[in-house]
Structure P
Amino acid sequence: MSESNSTVWPSLRVSDWQDTRETLHMWLQVVGKIRMAYAPLLNHWWQVTLYVSARGLTTSAIPYDNAVFDIEFDFVDHRLVIRADGGSTRSVALAPKSVAQFYDETMRALDELGLSTRIQGRPNEVEVSIPFAEDTQHRSYDPDAVWLFWRQLVRANKLLNEFRAGYVGKVSPVHFYWGAMDLACTRFSGRPAPRHGGGAPHCADWVMEEGYSHELSSCGFWPGGGAEGAFYAYAYPEPAGYADHPAGDGYYDRDLGEFVLPNEVVRKSNDPDAVVAEFLRRTYEAASTLGDWDRDALECDPYRWAQRRAATRWSRR
């Protein structure tokens, strides 16, 4: 493995930051629910997600009456920054502290900015759902581990966006779901899907029905599924033969019901970007070909204007 690979693909063992990961997960849910309180409903809950930024994860702009604000997890200086459109800001230190303390400090910061907010006060999609205001169990924060996780997301975000570019059908942004704590991108066939059965812990079945209302092929990066996290891919509904389709250096995990490409496999390869691209391509092909999608109408060449763009003279003036 080259030095450049070790820099671009940091090693962060899942077992080494479990306590921090669980605490951060709860903090992310608090902020995600703040966005959810104000953003209008978009298909598949796209309005609730976070996005990779140059310093961490951001909500993007959140409407508040006639105003707007945003919230960013700054994983460089390790603080939560809340910015109002009038120029006022507040910050909450990201440091070892309980979820209850983080929740209290964040809600008080919003109050001080005139952004008084009420949210559903307990987490979703986790087996044990402790109300945020009462959660003194989760209180770990390792800034080095969080920084490494963010660097994993930065790289995954780049590759998922490159993959997304080859599709003109309905496709989600590359966005971070705080419920399961994964960075995801989803392509859709355009056809409705069978009603989803739900079953996510502490999450109403109708929520999952909205998320899986149409046929899809989803992929992303998740801090699980391998010793250092993993890229993943799944289809809903899963077509016959899907699990047996080749997936490059990945494999189908029957317990998870999805394809998995461990980060350590990517990191140690001679060409990590190509390994991920091959995994994403093959798993999408499994869903779209076996599911009889209209691929000619849905796919595009992301380099279709490359020659024209190359011929354009770019200037700073």
Structure Q
Amino acid sequence: MDLRADEAIPFKQLVQKLDRGNKLLRAWEIKGGISAQITGLEILQPSGTIVRVIVRQHGENDLKRNPNIAADEYKLLEILTNEGLSAPRPYYFGQGGAIYTNPCLIIEYIEGSPEFSPSDLTDYIFQLAATLVKIHRFECEHLDLSFLPRQEEQYVKMVAAKKINMDETLNQGLIRDVLKTTIPFSSLNQDVILHGDYWPGNILFIENKLASVIDWEDAALGDPLADLANGQLEILFHFGMAAMADFTHQYISMMPGLNLSHLPFWQLYAALRLASFPEWGLEKSKENIMRERHSSFVHQAISIIGKS
């Protein structure tokens, strides 16, 4: 839905930050995200070219977690796109003030959309796995990534966080009890850049081809198993056990030498992180399916831990 003229005024000022000769033709709200406000802009450049961009304004929860989240995401996107990885190119970062109270980020508009009904599920799963491998095999030792948080530190914070109303139907107490036994937690794999929220909703497709991985605000440095586990559970949620097994097989086959010993712990971490889906306003039938799959995921991980 297009914004009203008065709502679009700040965006008119914002596009002129890119070029004083820019003219805002259209502004519209983009639905789908829960952690940030997303707005699409159509701009007439001084050359006569019409381009589209995205404005991301992070929510209060993200800003509390990291007041520099917009600046950090800008720096990371700049690194990723310069190295040819599938991510939106960043154009502008504003800390906030005259135009907006909160920081905002202007990034590339990428044609495409998430795909939840792929015509070829096998090829779709392969593309998800191969793209995650490409992210994780990106050589970043020569780069300054000190602005990214450590995934192990976030692991400890989440496990230690006191939850007042835990949903025991999702085994939240049991998961925390198991994960507490692993602290301090040490990685058995080389640190990589983690997307932090790798799931089908953050992956855009155009004509069945993966076009871009979006929403990098949860990026971190750490064990690649963290992203793998998150992807496993999300694929299980949306496509079932066979698709999850295929994703796992494809990923592991392209990551020789990966130590999988801690995968069950990262699976429990992912299950704890993604235990808020009852608050997402899903249809009851969909929520029930996700509950059942969440439970099987948790119990399988705990069973593997018990045998080790």
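A short reminder: the numbers here are calculations on the coordinates, not readings from a lab. Bear in mind that the values here come from a model prediction, so they are computed numbers and not experimental data. Cβ atoms are built from the backbone, for glycine too; each structure is taken alone.
When FRET efficiency 1/(1 + (r/R0)^6) of positions 161 and 257 (r between Cβ atoms, R0 = 35 Å, to 0.05) is computed across structures P, Q, the figure 0.85 traces back to P. One of P, Q was used to compute FRET efficiency 1/(1 + (r/R0)^6) of positions 113 and 169 (r between Cβ atoms, R0 = 30 Å, to 0.05), and the result was 0.15. Which label is that? Among P, Q, the structure yielding 0.15 for FRET efficiency 1/(1 + (r/R0)^6) of positions 113 and 169 (r between Cβ atoms, R0 = 30 Å, to 0.05) is P. Assign the value 36, 27, 26, calculated as Cα extents along the principal axes in Å, for residues 41-120 alone, to the correct structure from P, Q. Considering all the candidates, the number was obtained from P. Looking at distance in nm of label points 7 Å out along Cα→Cβ at positions 17 and 65 for structures P, Q, the greatest value goes to P. When mean count of other Cβ atoms within 10 Å over residues 137-144 is computed across structures P, Q, the figure 16.9 traces back to P. Rank structures P, Q by mean count of other Cβ atoms within 10 Å over residues 73-80 and report only the one at the top, that is, the highest. Once mean count of other Cβ atoms within 10 Å over residues 73-80 is worked out for each structure, Q has the highest. A value of 35, 27, 18 for Cα extents along the principal axes in Å, for residues 217-296 alone, calculated from one of P, Q, originates in structure P.
For the read-out helix-only ellipticity at 222 nm (-39500 (n - 2.57) for each DSSP H run of 4 or more, over all residues; to 500), a value of -10000 was computed from one structure; give its label from P, Q. It was calculated from structure P. Tell me which of P, Q gives 0.95 when you compute FRET efficiency 1/(1 + (r/R0)^6) of positions 225 and 281 (r between Cβ atoms, R0 = 30 Å, to 0.05). It traces back to P.
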